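Next up: the structures, one after another.
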Structure P
Amino acid sequence: MDNASTNPLTDFWLSLPEELKARLRLGFTGKMHLLDMAGWCLRSGNPALVPIATDALQAALGENPLDGEMAVELLSLDVVRSILPQETLAALTALAANWHRPDNNGYFEKLCAGRDFFKMKQFVEQAVAREPDNLFWREQGVSMGLVDNDPDWVVSIMDFDAPLGIEPLMSNVMARIRLFCGQWHDSARLSQHMGQTFGPAFAALRGGFCMLNEGDAAAANLLLLKGLSKTPWNTSLLMRVHDLLTGVDKEQVPLPGSTAILLYSWNKGLELDATLRSLMASDLSGVSLFVLDNGSTDNTAEILESWQSRFESVLGSDRFTTISLPVNIGAPAARNWLMHLEAVRHHDFICYLDDDVELPADWLLKLGAAERQYPEAGVWGCKVVDHANASLVQSADSHLSVDKNAPPMDLTRTAPNPFKLTDLHIQSLDSGLFDILRPCASVTGCCHLFRTAILLESGDFAIHLSPSQYDDMEHDLRLCEAGLFPVYQGHLTVHHKKRTGAASRVSMQEEGNALGNKYKMQTMHEHEGLVAAMTSEQKLLEDDLLRKIKVVESVLVG
């Protein structure tokens, strides 16, 4: 980056090849995404892109500090060894030398497939005792222990005489555990002992987010700006810094009009009760609430009756409505039933909520802030995390990915018209880089807000995709093709009580139904329309990013 320029960030960004910018617009996080970017930069043969490739590789290691398989693969490539700094190479070499995948690992893989964390951790403990020097088992322990929300167990697994050379990796793991436990100062301190093993901005980025969580915004901004000045290609960091500098991350704005909140539920009385309790504790100005009992046979009806007087005392006698159906008509049909109620159509906005979410008190004001920043959006959504473990992001900003050269639709294939949505948020634990506000191609149906007129004009949710959640995605795709792109409000975090562990496993019938619905969804959209939507989204992301670059740039230059 040319420090003498008055527009260093803008000039740098405009100098990059479009194929690289298309990748960077998605973000700068997630192992597979980072490795893909590094590979593209190296294959380009452009020496100016080597620093980006190097940082992407180091960031991938920073997010996966005990991934010995990745270390072995990277060290096998001459071009990678030629660009990585010595301290990173030393850490990778030590990791690869002390990481060995067992030859017979079938039983452990079966335990992992079943997601029985008690048995998985018990097996890892025994394996660590058997092979104390094999970092493969330490890696499994860190991964499953953090997913299972058991940091103390992870600490016990990492309590060993570590081999020489992996000190930065150990510091990284322990800093992540401290971060996981909310010990911000300790995590920031440990991050300073990593040098530049994980890239020139890694320590500043980790320390900045720690300071932010401690409430020291000034120190956080200084650290994050310092990191950005060293890695101007880090779009995730740039967007996060923009929102911090402009106050977008704290903005709360009432929606300009009335809002109908719609819920539907089937045999989830306890979860529905908790969701309604969460709703009652939030700001409900200008709100009417409509709840559809989708043929429940549990105590849902009694729970709704118990909440009737409480909500009426807050909302008014005509602003809490329940509808009881004799049978379960499925999620898409329930959404359609609710949106077509005459009382609902009179509201300016319609917000769908799942019946198993926990909301912060300011959730609707955060959506109001998103509407104020991006009033032209087709729908506004939020970040959704696992209720039992907020480090597991279930949904963030998803973007459209379509192969422009894909063959014509072929109904004989299991994927007749393949496309996908990006999934950077599930490639690592939450580090704070998804706390941004920007356009995307799809948001989660857990909590999403529509302008009523746009929702009604865009048509019903597809009932033939019931009961899977692809109907939400399909509806978002229609909005994208109409130029009404969703907007992701990452400064609103909703906790979702989605089943985990053994309870999350689905039957073969359910899995087959999901695959069938995915097939049907692909037949509902022409390849040319999806490519056009992807191209339009990339243009939208480019304009949005350039606007934010100029804001951050004014602070860096000033």
Structure Q
Amino acid sequence: MAKHIVKNIAAVNAANSVEAKTFDSASFARGENEANLHDQAFETKPVSFLQDSFRRFAKNKGSIAAAIVILIIALFGLIVPIASPMAHVDPVHYPQGYSDANFSFVTPCLEIFHGSGFWDGSKKVTLNANAYRALQLDDSNHARYYGEGVRNQGKLGEVTYSVRVDTYAIGNKVVTVDSSVFEKVYAENKRLIAAGKKSIMKPLIDYTAYVDAYVEKMEKDGQGATIIASIKDKMTNYYAQNASVYYALSAQRSDGSYQDSIFYPANKDMERTSNNDQVAPLYSSSLYEEHNGQYTIRVDYFDYFTLVRGFKPYYAFGANEQGQDLFLRLAQGTRFSLLLGIGISAINLVIGLIWGAVSGYYGGNVDLVMERVTDIIANIPSIVILTVASIQFGHNAELKAAIGEQGVIVLAFLLAFVYSGWVGVAGTTRMQFYRFKGQEYVLASRTLGAKDRRLIFRHILPNAAGTLVTSSVLMIPGVIFSESSLSYLGIISFRSVGLSSIGVLLDEGNGNLQSNPHVLLFPCLIISLLMISFNLFGNGLRDAFNTSLKGAED
């Protein structure tokens, strides 16, 4: 059998062999190309690992869009606290940052849209006849509502009006100022009057004599002392608390009886007309009162605020209950939450990377001991650490004096989330090292004399980078969400030390969903965009840094 195979091979070689032949010189021609033949140099430049990863990341449109959204939110948090005039108010008058309770719960407004019906600071409300009449009789510089109210007749005969009010036109207010502010307002008031424009200062209201006269009228009508005293007190408080009410009020019903819960314009004809000429004004003869260097004045508050503060009180995202600008506070809260999330994630990444690399690379007893330590740490809840740290740090006078109350609560939160936050990163790193440390290229490098440090950082980590980067990026929204949850539930209180975060804003919006939804809407929108964008961004980074997927998209 073997001899037969050898014969067949010999036959094939004989058939394919070339016999020696003789050729003359005419059978050959000299080539025209006399250039030297050599290897051509590469025209492309070498691409590093990071350059290649970025190139593949750029092909993922969803991740690019998510990165842009994150960048816009980050710039929003960085630029607005610097550029907004409301962030640079006098710290003496505003120790907790800008706020003005007179603009409590004003709705979102952009000045360019003011009066348009869209994002213009208006709000549809339903008012009783008395409240609607008070808006009609307002003597401030700005219309309190748009159009005419729609009259509604209730089943029990009550009359209400549906009207779209301007939440920024808050009418006249009585304020007490020092001499410097008074001189500024008084000079501007004179200038406006000379120019034929509406003045900022309004005559003070002298309602005392009228209320006394009204008490005498009730006594003549035979009313009891109890109802008279109640009406006097409530009417006095009503005038004191409503500076826009400059006309005579009455507590007498159309049937002649008295009540101490609702007050009507004294002239009944005013209930059917908005002509202010029919108002019986209770103006004082003076525009101001001076006492010990303090001046009491009655002003159109919107114009007064604009003059004294130097900017118009328009809030792009509206205001909360304290009259704080939500646009500014959301920017400050976003900046704080992002810095907190990025800082904690970076610390956890470094600790987890070192711990997991040592554990996974060396294995054996080293890995066994380190894993048991990790198990102990991971089974202590972060909320326990947070509670203990807050109590201990809060009672440490030296620490509080060194870093302040804000620093104490931030340090407690940082410790709680760093204490066990790196465990997940360490586990992922350890798993990746077990996966790659036995690969052929690692064994080849070790055979050639590569040291442990080179094997870890040059050969194993780059291949594990995709999973590790994804874990660290996704840790950022996790920290932000945890902080928001704890602040919303009241477990930690950044607001008590004057800090603003997304969680604090969510907590402030709790209970206002129906009456003032804008207080809760914008923080929810920001945290939702951050959660979605960070997840898409992290997935894109994972695919870009995963060397096993190189070329898969081509």
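Readers should treat all values here as calculations from the given coordinates under stated rules, not as data from a laboratory. In this text, all values refer to a predicted model and were calculated from it rather than measured experimentally. Cβ atoms are built from the backbone, for glycine too; each structure is taken alone.
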Entry that produces 3, 12, 16, 16, 13, 11, 9, 7, 5, 3, 2, 1, 1, 1, 0, 0 once P(r) over Cα pairs in 10 Å bins from 0, in percent is calculated, selected from P, Q: Q
Structure from which 6.5 was derived, distance in nm of label points 7 Å out along Cα→Cβ at positions 100 and 260, options P, Q: P
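Given that mean count of other Cβ atoms within 10 Å over residues 252-259, derived from a single structure, equals 16.4, which label among P, Q identifies that structure?
Numbers: P: 16.4; Q: 11.4.
This value belongs to structure P.
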Which entry (P, Q) yields the derived value 16.4, 54 for Rg and Dmax of the Cα atoms in Å, for residues 244-403 alone: P
Test item: FRET efficiency 1/(1 + (r/R0)^6) of positions 108 and 484 (r between Cβ atoms, R0 = 41 Å, to 0.05) calculated as 1.00, pick one of P, Q: Q
